[in-house]
Structure 1
Amino acid sequence: MPAAPPERPAHDAPRAPRHAGNPEDVRKGQVTSPLPREVFRQRFLARFTDPAYRQEDEALDRLERIAWDAYAQSRKAPHTHKAGAGYADPEYDLSDEWRAASEAVRVAQQRQADPATRSRVLLVCAAARNDYTCPGEMSKSWRLAGRARERLEAQGIEVDLLDLSHLTSDAQLQIHPCKGCVSTAMPLCHWPCSCYPNYALGQVNDWMNEIYPRWAACHGVLIVTPVYWYQVSSPLKLMMDRLVCADGGNPDPTSTRGKDVARAKAIELSGWDYPKHLAGRAYGLVVHGDVAGIEGVRRALSDWLDWMGLIDAGAQARLDRYIGYYEPYATSHVALDRDTSVQGEVDNVARALACAVEQLRHGQLRTADHGLVPPRLK
């Protein structure tokens, strides 16, 4: 069955005004040349350092030459088909993988909007630590997420547990960094992201094409994260940055003919509506640390989710707490064992979010500023 055309914002959605500017004004000069041949070769072969590969050196040389050709020719998406009806440019060679990801998001959004489906919460365990790799021990975030899951399921909520620590322990799994297309022009940032996979650069095994539909399918999200150096964890920040396409992203890559900068600038300057693709979902937060930074991280996460149009589930659903304040790292799980208060507070985050989700689905929960049109869109 062919994919449906990309969804566009409602006709009465507020649109940004036209702006003066020259879309051909594209600033160049930062990275202007490809890798030297020998550097590419060294990097390609680095993963085959194990002596067990030496018996296949000739085969590796052949593969490296193929990879170099793909890099030199910029074969980002080798599998494409014509976009077809419903797209701005039906003749554009659209990536098969992007089309599949877009269809998965569409199906997930359709399921999310169906009142007959069970309420669903995406529960994100954001700690990088797990016991399958170097730390050798589960994270406190994992334990807290487990408590939250039990409380949500007790309220009849279907829970989708997303454990971001798999980035540190699963072979080849990646969330590649956001390339910042939105800073060039919002329509250059596609929903879902079209930057990956990039086979020419070897940027593959990107987890986000699975994660985007999981966000689209949920009615609420609960993020449990530790504080790392006054910030969220690296896995969580990678996911956050790659979700920028959900806040104003362009659902039709053919309108910009892929990554045509001048076209994207022209579209934005002519008036872009910055559609919020995940707006209207509820959220809760659990931020924990040991010496500093919890309030700043909790505020940053709340501001991010508010900006994307999500709705907080109340004061008790936005939790920041220290666990084992200034105590040894080696006994941090013991500190959590004895801190029954923080355990109970996490339970309440989950309960509050479950209530908010049900109220949202029955049309009983809206923000006080619902329906107001912001004078500035971005």
Structure 2
Amino acid sequence: MVREGEAVFNRPVRIVLALALVWAGLSAGGLDAHASGGGMNAAFHRTWARTDRPVAEGQANRTWMWGPGPFSNVLFEEYDEGSEGGFRVVQYFDKTRMEITDTTADPVNPWYVTNGLLAKELITGQLQLGHNRFWQGPPAMVNVAGDLNDPNGPTYATFNALMGHQPLPLGWTIIQTVDRAGNVGANQSLASFGVTAATFVPETNHTVASVFWEFMNSAGPVYENGQHVEARLFENPFYATGFPLTEAYWTRIRVGGVQRWVLVQVFERRVLTYTPDNPEGWKVEAGNVGRHYYAWRYEHLSKQPAPLPNGYQPPPDPAWQCDPAYPDACIPSPPPDLRCAEIPYRRFQVLPPDPQGFDRDQDGVGCEG
């Protein structure tokens, strides 16, 4: 797991090794016991690779948007409009949950894979089970950032009461603070960091802090069509985060045992943090909302995912050009080079020349493990 503030930015080799171990765990049964199906959905992998493969390979010096790899298997979760019989296909990462509500939709559309409104559910306590159906639980008493055992750090429940606060005027320097109890104050010394209210979002009546707005509109190395290229991280700046649910607040939290000033803003899908004394590239980070939500849903609320039907295989990804060496599955020719843990197929026919190397024992069957 990647902790907020953890110094992962100087260890690209270790990250790649950890990534390989995480993916290996997908096919080796090494993931959480709640998981109900192995493998990594092809569309999830493509979405992950675009922003996070460059981080894993040391090509980009920035926060993970998803995490080093999934920590759960593929799950079915109840959702009324889900195309899989009232369920949708999901998988959990440190930073969020990837989900496909309609598996019959156009997979080339960037909204084919979405990341859930997890932060919204955590601060409202409303577990969403359909477009218009919710189960009301308690807002999560889980720290939004920093050390989870910090007794003074603000929680998702802290931010529940801040959703209705009025937006800051555009251009105002952000010096407002919040503590765990939800008390809002001001600290003039924080003006030295120069963070301002950058843009107003009418849909939720909140502004976005300048450091976060800059990140949401930034460009850098991404992985597309089998190669690293320079491009915008998100075609739509709200794709990964959703709209802001609160204003941005400074707070004192403990990160790795050290108290720091951290700017926190809760969006529908993510929590973004800004730590001024972090190294360049890691000042803005995405919180571990996926981890927090998973614990809230499956441990605190004791919900359970639905079991995958026997023999279930995720539908092939039509965005891939299917290589004829794999007639029973839709798997592309390299690049990218794929491993069994990265595709949704098991025990499929393999014909020479097996460009992806799935048939290691050359018995004509791929990914038998």
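Looking across 1, 2, the calculation of FRET efficiency 1/(1 + (r/R0)^6) of positions 104 and 256 (r between Cβ atoms, R0 = 30 Å, to 0.05) that yields 0.90 traces back to 1. Computing distance in nm of label points 7 Å out along Cα→Cβ at positions 64 and 208 across structures 1, 2 gives 2.3 for structure 2. Looking at structures 1, 2, which one was mean projected area of the Cα convex hull in nm² calculated from, given that it came out as 22.5? Derived from 1, not from the others. A value of -4500 was computed for helix-only ellipticity at 222 nm (-39500 (n - 2.57) for each DSSP H run of 4 or more, over all residues; to 500); which of 1, 2 is the source structure? Answer by label: 2.
Tell me which of 1, 2 gives 2.5 when you compute distance in nm of label points 7 Å out along Cα→Cβ at positions 120 and 352. This value belongs to structure 1.
Bear in mind that the values in this text are calculations on the coordinates, not laboratory data. In this text, all values refer to a predicted model and were calculated from it rather than measured experimentally. Cβ atoms are built from the backbone, for glycine too; each structure is taken alone.
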